[in-house]
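Structures for review follow.
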Structure I
Amino acid sequence: MDKEGRASAAENRLRDLLVRGLAGEVPAYHAFLKELSAHLRAFLRGRLARLPDEVEDLVQETLLAVHNQRHTYDAAQPLTAWVHAIARYKLVDLLRRRAGRSALHDPLDDELDVLASSDNDAADARRDLARLLERLPDRQRLPIVHMKLEGLSVVETARRTGMSESAVKVGVHRGLKALAAMIRRER
């Protein structure tokens, strides 16, 4: 199985374990947390190469946040994108604690204001985005979901959708333009 296939299988397994855990299946939830912790360690090690001693603490903080916010997960959305967003928030918190807010660059400071919004706002935004994406044709929606939400490359997205790489790029461009227009109309 290639890297993409392994990632997809891991995504599906983690999602299945979480959904079963949310339905009350305790062993499935424990398996989810155990497998997710290994996934998070790998994800965070790559981002904390200069701070290896912080990885385990950050894994535990992220697992706790995932546990506390598990009720906000939308099973129709990619699980790893949701988990990675939580992990990135925890990473930003760590960097803020270590460096102090004044040591951060202005662009990140702007993002911190967004990250400080409540979890309900994030859940609402996910639902709104999902609703808007449903209105796009597949040739625009699928490239956006795979590239922008799941983090796949153009090549991986082309393979997954059966589209050419050029069509994927055009789909993302036109889809984002269409989403922006929809948002402007709804204001």
Structure II
Amino acid sequence: MAAPKILVLFYSKTGHMLKMARSVAKDAKEAGAEVRLRKASELAPREVIEETPEWKAIYSQMSDIPDAVIDDLVWMDGVIVGTPTRFGNMAAPMRNFWDQTGKLWMEGTLIGKTVSAFASAEMIHGGQEATLLSMYPTFFAHGLIVVGIPGNVKELYKSGSYYGALSSGEPNDTDLTVARYMTQRLIEVTKKLRG
């Protein structure tokens, strides 16, 4: 059986989601998947990014990662989506990407493919779970099969949730371990559905 095709799709401004996305992509490859790492296109004007040293530095760290295109969703068997929280919702660049998927919705292209998600905020209760839950109606509308994290993952007592991997600020080792469990489970479920 061919390796499952996994898209790791993320948006990052501070670098926290970039760190987790790179880790998830590495974990997916080590679990035997063919992986595409892609970022949601930035909506902020280039001059605004250039005027903010921290943002500019993170933006340059992502220069090797292509912007996501709709065909990446056609290509994949499963997708792992990461976004910082914006008032309990996904960040605008990620929302903008999904808002361009109407044709795929009309054609049922994503029906039966898998999805997991991860999110970050600067504080412990900054809306990470709300962000994940706010993404799921879009996924359900596409017929994607949401793959969460079961309660027997002991690290969930310190980080993450049933809904997906989380971080408060920069992801720590426990955050990345939970993301690894999530990634491995998504790949296992994807293989079963394809088999």
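Only the coordinates and a few stated rules stand behind these numbers; no lab work does. Quantities reported herein were computed from a predicted structural model and do not represent experimental measurements. Cβ atoms are built from the backbone, for glycine too; each structure is taken alone.
Brief remarks follow.
- Which of I, II yields 3.0 [distance in nm of label points 7 Å out along Cα→Cβ at positions 7 and 135, calculated]: I
- Test item: FRET efficiency 1/(1 + (r/R0)^6) of positions 47 and 87 (r between Cβ atoms, R0 = 30 Å, to 0.05) calculated as 1.00, pick one of I, II: I
- Read-out percent of Cα pairs over 16 Å apart, for residues 71-142 alone, computed value 59, structure in I, II: I
- When mean count of other Cβ atoms within 10 Å over residues 79-86 is calculated for each of the structures I, II, the largest result comes from II.
- Identity of the structure behind 2.7 (criterion: distance in nm of label points 7 Å out along Cα→Cβ at positions 15 and 31, calculated), options I, II: II
- Ranked by relative contact order in percent (Cα under 8 Å, 6 or more apart), structures I, II are led by II, which has the greatest value.
- Source structure (of I, II) for helix-only ellipticity at 222 nm (-39500 (n - 2.57) for each DSSP H run of 4 or more, over all residues; to 500), computed value -13000: II
- Source structure (of I, II) for mean projected area of the Cα convex hull in nm², computed value 12.4: I
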